[in-house]
1. Which of the displayed structures (P, Q) returns the greatest value of mean count of other Cβ atoms within 10 Å over residues 250-257 on calculation?
2. Work out which structure the value 65, 27, 26 belongs to, where semi-axes √(5λ) of the Cα gyration tensor in Å was derived from one of P, Q.
3. Kindly point out which one of P, Q the value -6000 was derived from, the read-out being helix-only ellipticity at 222 nm (-39500 (n - 2.57) for each DSSP H run of 4 or more, over all residues; to 500).
4. Among the shown structures P, Q, from which was the value 3.2 of distance in nm of label points 7 Å out along Cα→Cβ at positions 194 and 594 calculated?
5. Here distance in nm of label points 7 Å out along Cα→Cβ at positions 106 and 138 was calculated and came to 2.6; which of the structures P, Q was it taken from?
6. A value of 1.19 was derived for Rg/Rh (Cα atoms, Kirkwood Rh), for residues 242-505 alone; which structure in P, Q was it taken from?
7. Can you tell which of P, Q yields 0.70 when FRET efficiency 1/(1 + (r/R0)^6) of positions 266 and 690 (r between Cβ atoms, R0 = 41 Å, to 0.05) is derived from it?
8. Kindly point out which one of P, Q the value 106 was derived from, the read-out being volume of the Cα convex hull per residue in Å³, for residues 650-705 alone.
Structure P
Amino acid sequence: MHWRKSLLTLAMAGVLAACQGEGGGGDGGTQPPPPADGGVDAGVVDAGVDAGTGDGGVDAGMDAGAPYTASVTVAATRTDSRLACFKGNGEPECNLRLYQVMVEAFVDGDSTADYNTGYGTSHHKGDLQGIINSLDAIQSTGVNALWLTPIFTSVPVSGQDDWASRLDATGYFASDYFNVDPKFGTNAKLKELVERAHARGMYVFLDGVFGHFKVNASDYASPQGRTLSTTGQQGGTGRAAVYPDDLDFFKEVATHWVTEYKIDGWRVDQAAQVPVQYWDDLRTAVAGAAADVSYTNAAGQTVHPLGYMVAEIWSGPADIASHGFGTAASPALLSAFDFPMRYSLVQTLAVEESGTGNRAASNLQAGYQNQLAYPAHAMPNLMLTNHDLVRFGDLLQRGGLAEPQDGAWWARHKAAFSFMADYSGPITLYYGDEVGQELPGFAAKEDNATCAVRGVCDDHVSRTSAIVEGIPTTVGAPATVLTPAQADLKHYVASLMALRDAHPALANGSRTHIYSDDSVYVDRKDTGTDHVLYVLNAKATPAVITVAGTAIGSAGALVALLGGTDVALSDGQYVIALRPYEGRFFVIASPTADGPQTGPGGGLSGQGPLARCDAPTVDGAGPLGKELFIRGSYVGGDNFGATPASRRFAYKGDNIYQVVVNEPDVTAYTFKFASADWSTELAVLDAAPVVIASEQPMSRAAGPGKESSIAIPEAGNYVFSFRINATNDGGELMVSKCP
């Protein structure tokens, strides 16, 4: 894209996106925030669902040879139930299954309401009528909620070019927050959409952009006469909000659509742009508005709008906690998208946007460990894709892992969705992922001057025209007919969503991690009398896992769900066979009173010289000849940008470097050991998570996606140590709690 054309969006990225830079080498396990959503390069559970091929029997990319085997005698980890959706209290928010629609790119149902421009490769004609036409098809995926990208009016400014109009089409820079953009429809059409969705038992959430707006937004007063500020920093046609000056205006916005249209809440765009102390004001206002109105749901019951709010904070767990959730003493928002877990999921079953991935199944447990950074009221929300991310299918192709004609391509999709079904808390599907949508001919990241013109920059390439069964994508076009593979995947997704309804332990249950290694992953979920075992094979080779009944707390048969075969207990063990990329769910019909039997564990304090917390410092910089720091996504780490003295290594002799760090609370983050200029980057071999008190192999870790993760289970002082090898490109590291 030419610099002239990218100036608007680049300016807003700097001013508004609150980007926390990649630090020259690491990205903290996340990708940089999107450039202000503009687009610039920089219901029956039934038998017979085939999770193995998904395309009628094509098995390319999967190994049908000798199976991988593993034996599990004790549970790896007994997890606590500290987060809201792990407590089994039946919160409806925990079983939310959102379906995200990018309005301008979805379905054209009204030829008089079109943008005809935008980012991505869609027809750019999407509108509210197209969504109404698609409600039955959307609901058939098994979701129970709808999230629309912003629909408020963006008024052109004098002389704006097509790049500003493309930004308008996203809706993320609104002028008039109290009226629907006529290029999407009318206020009456939105009310119709909400009422029709509610009649089907679906919640409706709008996209709230409360941290920035279009430069002319101050010209459009609220119904109560409030106007937006004009002093916030400007970039292109956008301006940053000013708090607390704009607080009352946005409180009126947030409550107006609940009170007048009975929407059920908000997805909150770039939530870190609003100072965290004001989220309590906004959340409380929405809850109050929801309590004052009601509607009739599909069961004929009179209910209040849900009042749910979920934050987009595109960063590591520490930033999500500090900018979104707040603290236990001062709660801010109650839910935020779980970007760290999303990256763990795609790193394991595909590749992340940077191209690194195909990691061990144990990487999924590392994703869960990040949740230790969140306060107890948190309800993380897991997604596979959104409008700023590359679709899962395109990531498979980017990694050279599978193509749409391969059975493995569909099986990996099913594996990812099965993991989402096991997730405690709300989940979000991005339109088209349920049918394996991808952009033909796109795979490699494109950073040349024309990607925005062609609609294939990573931050908007997933904004494709919708594939909705039985619905024309544009007015006058024939109705869409799914291929057998697409229909099979959609059917499987719907079965998983029904499974979450039937088994509350999945959406709202405590999780005990039983076992994971390179290939397999095993969890137990519990709430009340509902006990479910989830087993996933994350690799291309068939797997047979032998599990002791005591390890999972079971004394009888495992009753298979989704039409699978039950597994009997024989000599105190279960033998579970898994096809490549297969996820299986079982009811633990005879749970033992003691539950899963955990192993002896090694504690948090290691042994040997790498565990010493009092080793004297030796003069000089040692064999590396430079200072290294723990650089990461911890609080105060500036998302890998900072090099604080409190995390600077000292040389201790014998090729050993150490620093003692005070961790004041339970937390989790990603990190590298890196120099200030990023000329040296080290982490656990293969970006594996840290096992506290264990010596682990270390290697060079240059570039994004090579960082390691750590979960700090209790407050205290921890020594971070590494021993560099003779060639200065690896060695061993350890993290150990000090006495």
Structure Q
Amino acid sequence: MNSSQRLSTYWVTCADGLELLLEEEIAQLGATNVERKAGRLIFKGTLETAYRICMWSRLASRVVLPIHEHVLDHTFDARDVAEELYEGAVNFDWSLIFAPQSTFAIRIHIDRDIKVNSQFATLRVKDGVVDSFMEAVGRRPSIDTKQPEITMYVQAGKTSHTYCLDLSGDSLHKRGYRRFMTDAPIKENLAAAILHKADLKNRQPDMVLDPMCGSGTFIIESLMILTDRAPGLVRRFGFNGWHGHDHELWMSIKAEAAERHAQALEQPLPQFYAFDADWDAIKATRQNIIAAGFECVLDHIQLEERTLADWGDFPERGNAFIVTNPPYGERLGEKASNRALYQGISALLQDYFPNQYAAVIASQVEQADVLAFAEPQTLRLMNGKLPIYVRFGHVKPSASAQPFLVNWQAQPVEIEGAQDFANRLQKNMTALKKWAVKENIYCLRLYDADLPDFNVAVDLYGDRLHVQEYAPPKQIDPEKAKKRFNLALAVIRAVTGLNRDAIFIKTRAKQAGKNQYEKQSTASKRFIVREGKAKILVNLTDYLDTGLFLDHRQMRLRIAQEAKGKHFLNLYSYTSTASLHAALGGAASTTSVDLSNTYLNWSKENFVLNGLTIDHADEQHMFFASDCFEWLKDGHETYDLIFIDPPTFSNSKKFYGTFDVQRDHISLLKRAMNRLSSDGTLYFSNNYRGFELDEEIEAMFDIEEITQETIGLDYKRNQKIHRSWKIKHFGV
């Protein structure tokens, strides 16, 4: 029998979680009677099968050939592991396997329960191999840990140690093309496993998109699959110095692989899109594509520095396939921001790629759970020592951005004792509907204590209601007030047709000091709403304020229109929704300043949700937890556009003293105008109903009151909700 046709036992190792997929793959390559163990498969086959797995396996880590087993006696003690490994190595004639002029390296895998220093154990195996050679041929081979001609793989177990020839040499995930790296890359064989699980080849996509491509691993592995490129075609292997190597057989397998790839390159390819917010990542991707031998298909690959917020219209999409490894964990850092990132990815996929197939990696299954996939599947893998979760599925089409008002129609409502309230709420909603639908306004005030007996505010956030009861005067009987409020809720449900779980209730009393920032609830139900181009996280349960001041909507939209190319400063930024609008409007930079870390973290989530990078290194979007007075005093940068919406009154343990908008606005505006560029614009607004702008300020700057321009139709019934001014330097 030809030696290449002799049956031998082989091990094929893999990352935890890949065993089933790898078993499918090697079965297609000729392996039979496969035994599955954690992290490896065992089969009996020919050398040709082993070579084909080395050449073609996209999922395996190593292919090893067990050479020698050293069975331990009953006196085995964990303290003797290193010496037992030496004994096993020295008692086999390794000159039968490779020549003394060959270089070699030892890779050792030790069972978890065995306590031994792996470096010392590796050293003792090396000593045993060298001593065996000296005994057999009087010469010793040399060690080369970087590019050895022979790699030995040793499995140290409790009852025996197995000494193997590693046919792979380096791990098979090293295809040879990764010349440039980015943070937290995914291993090549894991990327291939994800593409295999997603059935990329059989989907025959018209386009493949990785919107956060890093160093390009998914793009390159997709190219390799779709061009029938064997992952082992151009890399080195560990069997070249082995006495049993069949060079002629290997060269025939290699020639066959080259021919298959050449034929596949003649077939039409999909269009590939590789985006990343980091220009260095785009450069790395391009260089790695060239190193992989795909320079000839670069015209099929669109490489762009692009954030998720920069997604424009794609050409005719046809059958799209989306796969990505978002910057979780090391690349992003904060858990909350990670969740917002996945919410943003999901929204983008729903907007741009409804019903298309996607595969997205997450570091926590809770992140994957926010992805809007139909009939999702999840694969858990280990990327090195880090667990990852891959969510697969077809992207659900997005629901209408304004499902409630578009579909709402006034219906007859009769409620005894509250008919006036029902009529007024219906009248308001009917009047606002046409305007809101035309202007794409999804969050607005429907009612604000229009009738004295029904002292509530009713705000619409997408398809949910936020109902605030203004605390009744102390002279009102609490029971009577409670009944009146319950009656109001019944009217609200009847008029809007919304279920109880879509209506969130709070009581709004006059707040003193820090009480205005304290939690009203621990339910923490947050939702995404839309305003202009922005997606914004609102919290309808925990605080009196939801994260979005509805009365400043028109100001935010104005800032979005004026911000392009400008450096924008937002003081008392709260959840930085004005900064978000500026960023999405094309601002050169945004800077948000607020004392509250809670609100600044919320701000960062809003940015990440919209696909904007908040990497501290690029300094495009900055957030400062600071008192605005001190921050203005300490800095020197100037800004083209500034927005200030201070509280009426505040104190904080971080800030010694108090802030009173009427008393302190002169000093605030003077400092802010020092930071405004000569031709810049500052917008100043506040909600203090008795506020009057000081004459001193009016004499110093070019000031125009624009209150009416910044109050939307939903607040026209309450002209005193806020006042606003446009302030510039004289002579502009």
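Read the figures in this text as sums done on the coordinates, not as results from a lab. Keep in mind that what you see is a predicted model, and the values were worked out from it rather than measured. Cβ atoms are built from the backbone, for glycine too; each structure is taken alone.
1. Top value of mean count of other Cβ atoms within 10 Å over residues 250-257, among P, Q, belongs to structure P.
2. Numbers: P: 39, 32, 25; Q: 65, 27, 26.
Traced to structure Q.
3. Values: P: -6000; Q: -9500.
Going label by label, the one that fits is P.
4. The structure behind it is Q.
5. Q
6. Numbers: P: 0.98; Q: 1.19.
So the calculation was done on Q.
7. Numbers: P: 0.70; Q: 0.00.
So the calculation was done on P.
8. Attributed to the structure labelled Q.
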